[in-house]
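Structures follow.
Bear in mind these aren't lab numbers, they're just calculated from the coordinates by the rules spelled out. Given the structure is predicted, the values throughout are model-derived calculations rather than measurements. Cβ atoms are built from the backbone, for glycine too; each structure is taken alone.
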Structure P
Amino acid sequence: MCGIVGVVSHQPVNQLLYDALLLLQHRGQDAAGIATNHSSMFAMHKANGLVRDVFRTRNMRTLQGNSGIGHCRYPTAGSSSEEEAQPFYVNAPFGITLAHNGNLTNWEQLKEEMFKNDRRHINTDSDSEVLLNVLAHEIQKATVDISIDAETIFQAVTVLMRRVRGGYAAVAQIAGVGLLAFRDPYGIRPLCLGINETEQGNEYLIASESVALEGMGFRFVRDIAPGETVFIDNDKQLHTRQCADNPSLNPCVFEFVYLARPDSVIDGASVYSTRLKMGEYLAKKIQREGLADDIDVVMPIPDSSRPAAIQLALALGKEYREGFIKNRYIGRTFIMPGQAARKKSVRQKLNAIPDEFKDKVVLLVDDSIVRGTTSREIVQMARDSGAKKVIFASAAPPVIYPNVYGIDMPTRDELIAHGRTVEEVCREITADALVYQDIEALKQAISDVNPELTSFEASCFDGVYITGDVSREYLDKLENERNNPTKAAKPEDAGRSQLNLNLANEG
């Protein structure tokens with residue numbers, strides 16, 4: 001999960017890119033970078049850290065030009081070294097910069113092909129650098145002479161989409177040529193287009209979420225379709241083309257559960273409205289399980305779960321209270337690398353108001369339970385504050401499968417619900433009762449907001465990997481590499497997985 005932005009303007013874009021990245025900071029807090037283009041020359045600055053810490057006045061002064069791209073990173077592939085901060089750059093053909101959100105499932109195979117067949121060297125373990133080199137290679141192949149146009153771009157991306165597998169959205173800039181953006185054929189990761197109509201002509205902004213467009217004064221035009229490529233040339237003319245053979249829209253449900261800002265609209269569905277619907281469906285399940293009568297008060301675990309908790313309390317006819325106060329200067333615990341960092345940050349991030357808990361049966365509502373570290377700490381905080389009983393509710397189903405499309409859920413050991421019943425998870429987080437959202441109710445909550453959304457990427461909940469190339473052996477290898485970074489999976493270990501998956505490529 002990362003945030004990406006690309007802009008073509010009549011004015012210098014360094015400040016605009018910086019401000020847009022601030023609006024996307026929730027998507028990645030590990031590193032940030034900006035690359036601009038001026039007179040066919042690139043200027044770039046990137047480093048580890050928050051956007052506000054990476055860029056100083058001296059850095060901004062060097063980022064000249066009326067077009068550019070930006071990135072804020074949450075690492076899912078590769079490492080969190082500064083060398084893997086984005087954007088990435090290659091000098092041939094023409095010079096290209098690229099920023100990428102998502103994860104390529106076949107990046108290692110592509111990296112080998114790049115070296116053996118395409119004679120391109122990949123300098124890091126980042127799949128984003130692989131994606132850039134595939135793009136550069138295909139553009140070079142499609143370029144008949146030294147000139148390049150929209151048709152050349154579309155030909156190159158068409159071949160790229162046949163070679164690359166996984167979930168991805170990308171923005172790239174070709175020196176002296178223009179800016180392009182494309183989204184994977186399954187529409188897993190979000191990407192949208194905005195326009196600013198000025199007296200000098202149209203300006204364009206492309207970003208991971210609509211909130212970045214609106215915050216910068218751009219009018220939201222539409223989401224970029226699965227498999228679509230958008231190209232804005234040096235004359236600021238917009239060109240679009242469907243470059244995938246069989247595109248289909250399958251947005252990631254975790255964007256609606258947690259990742260996206262509530263004021264964003266993704267594929268025609270308001271994130272805030274979908275979270276309200278999640279609360280409604282969760283209330284119905286709590287009633288079915290006979291837990292509603294005991295509840296004195298409903299409390300959200302800030303911030304992502306607040307809309308669901310508000311609607312749930314309304315549906316149950318219960319009091320809604322803010323029992324936890326959040327320190328907004330602590331990062332989102334889900335995207336912090338390492339269990340120790342997450343556990344330490346919970347008490348720094350949240351502080352309880354004891355009067356709201358004392359002698360009450362409290363229903364705590366969270367957006368999801370992934371590793372369980374935060375949930376366990378929060379339940380204990382509620383008890384320490386005097387709660388008589390703690391019921392825990394998740395607006396999402398149990399997270400029981402690895403995610404391979406750009407969210408950091410790669411191993412079974414890190415997922416508290418994998419291999420455990422609901423009762424066992426309840427004991428692990430020390431709650432008195434635990435209620436999970438049903439998977440069909442979660443999907444229906446999104447479809448209720450936009451009925452045109454009928455298919456989703458929900459592999460972390462249902463084990464269905466829609467790209468069709470994720471095998472048990474692949475997941476075993478990921479887990480082995482995660483647990484033993486210096487040791488690759490042995491061939492004889494293949495096929496020994498205990499995962500119970502509905503792999504799409506196995507029917």
Structure Q
Amino acid sequence: MTQRTGSSATRAVLFRRKSVEDLVAHGGEGEGGHLKRSLGLGQLTTLSIGATLGSGIFVVLGQAVPVAGPAVVVSFILAGITALFSALSYAELAGMIPLSGSSYSYTYATLGELIAWVCGWCLVLEYGVSVASVAVGWGQYLNELLNLLFGFGIPDALSQPPGDAGGIVNLPAIAVVLLAMFLLLGGAKESARANFVMVVVKVATLVLFCAIAFTAVKAGNFKPFLPLGLAGMSAGGAKLFFSYIGFDAASTAGEEAKNPQKDLPRAILLSLGIVTLLYCLVAVAAVGAFPWQKFDSNEAALSQVLTSIVSNKLWSILLAIGAIVAISSVVLTVLYGQTRILFAMSRDGLVPKFMSKVDPKSGTPKINTLVVSVFVALLAAFIPLGKLADATSIGTLFAFGLVNVAVILLRRRRPDQQRSFRVPFSPVTPLLGVACCLYMMFSLDVETWIVFGGWMLLGLGLYFGYGIRKSELARRT
């Protein structure tokens with residue numbers, strides 16, 4: 001009897017939940033101040049576009065084409081559909097629980113503290129590690145631009161992480177992360193303005209690429225369409241899912257949005273639609289203009305395609321500039337999302353309280369931003385890109401799966417709760433979202449699963465060593 005009672009008490013602790021009302025009541029509240037509500041629909045939409053558009057096209061496309069062949073176009077669609085199911089769930093929950101914690105907060109209200117911690121830990125992987133991996137790709141395009149303009153680039157020893165081409169430290173990656181940090185310290189509104197300009201530049205760059213590449217498209221480059229079979233297409237989709245990471249970035253701005261209930265769902269779905277359309281257009285143009293067998297898995301795939309089409313290096317220079325701006329925008333917006341998620345976890349006591357301390361002048365979590373930025377900069381400087389991208393994908397898929405489950409649970413537990421957006425055909429649509437996430441997860445290789453398992457063990461160690469005792473819910477009981 002005592003053993004059962006002890007077991008029940010343990011479950012009660014691990015799966016204690018915060019009510020929706022409790023979560024929303026503390027929205028915007030930090031240590032010593034409040035986040036400022038300053039972002040409208042346009043800024044929220046470009047925040048998600050900024051976080052998403054760039055990483056897949058400018059960095060990962062060159063790695064996916066050798067895996068999927070011309071079917072990489074369908075791989076993008078497959079990854080986009082997987083993202084759509086989860087985006088619909090995000091849209092419902094973001095309007096219902098407009099908090100900085102994103103899926104971490106949604107899980108806290110439905111599956112309990114332990115699962116919320118696991119979700120938050122996955123988000124640390126999704127946001128923090130993806131910033132680092134994208135920053136690594138930024139250096140590739142910087143070198144491309146320097147070579148085009150001056151005929152030389154930064155030596156590999158100073159532009160590659162250890163283990164890649166004789167690299168020692170990736171200085172360009174450090175530079176772009178620190179640049180994003182300084183923009184974020186200025187405030188959410190100022191960062192959003194800078195991001196808007198960068199989003200316009202990178203969309204224009206991709207449109208320019210398509211206009212040039214479509215002039216060289218050959219039907220023969222699409223034959224055979226499935227040279228590596230359905231398995232290759234699926235593997236390409238799993239790899240390219242990395243390129244959709246970021247559509248949920250608007251949900252991390254829930255406490256800084258002017259009208260979160262209406263604008264957050266719209267921003268999430270609108271940004272995903274725009275990004276998917278651009279991805280498919282660019283993929284068709286790239287594979288149609290350049291034989292898939294010649295893609296060599298480098299991080300500057302679009303530049304490789306453009307160089308093969310036109311001899312005038314002006315276009316390659318413009319593309320390199322656009323890529324640099326595009327990836328800078330990804331670094332800025334994803335780094336923003338990481339700081340806001342840790343802000344929410346800190347407010348709940350699961351990570352140290354200084355992470356939720358708000359600077360009264362700028363209305364931003366200043367110390368949080370400094371700590372996260374320095375950590376990400378060091379990660380970007382010393383870790384190779386490839387495994388970072390795959391590990392990020394599996395963590396993101398896990399978090400997305402939990403969001404779909406959260407929608408189903410809240411529909412059953414809180415059917416009368418006001419929702420500004422409702423997932424159509426629920427629970428079928430969220431269940432499809434869970435199924436797609438699982439399918440994508442099991443398409444990744446064993447090594448990625450081992451890395452993910454190690455990450456989870458580290459996270460659980462931190463929770464049982466710190467979070468379970470410091471939790472705000474623990475203090476109330």
- Item | Read-out distance in nm of label points 7 Å out along Cα→Cβ at positions 19 and 379, computed value 4.5, structure in P, Q | P
- When Kirkwood radius over Cα pairs in Å, for residues 203-450 alone is computed for each of P, Q, the largest belongs to: Q
- Note on the structure: With helix-only ellipticity at 222 nm (-39500 (n - 2.57) for each DSSP H run of 4 or more, over all residues; to 500) computed for every candidate in P, Q, -9000 is reproduced by structure P
- If Rg and Dmax of the Cα atoms in Å, for residues 123-210 alone is computed and equals 15.0, 41, the structure in P, Q: Q
- Query: Out of P, Q, which structure matches 0.20 when FRET efficiency 1/(1 + (r/R0)^6) of positions 195 and 435 (r between Cβ atoms, R0 = 35 Å, to 0.05) is calculated?
  - Reply: P
- Message: If relative contact order in percent (Cα under 8 Å, 6 or more apart) is calculated from each of P, Q, which structure is the one that comes out at 12?
- Response: P
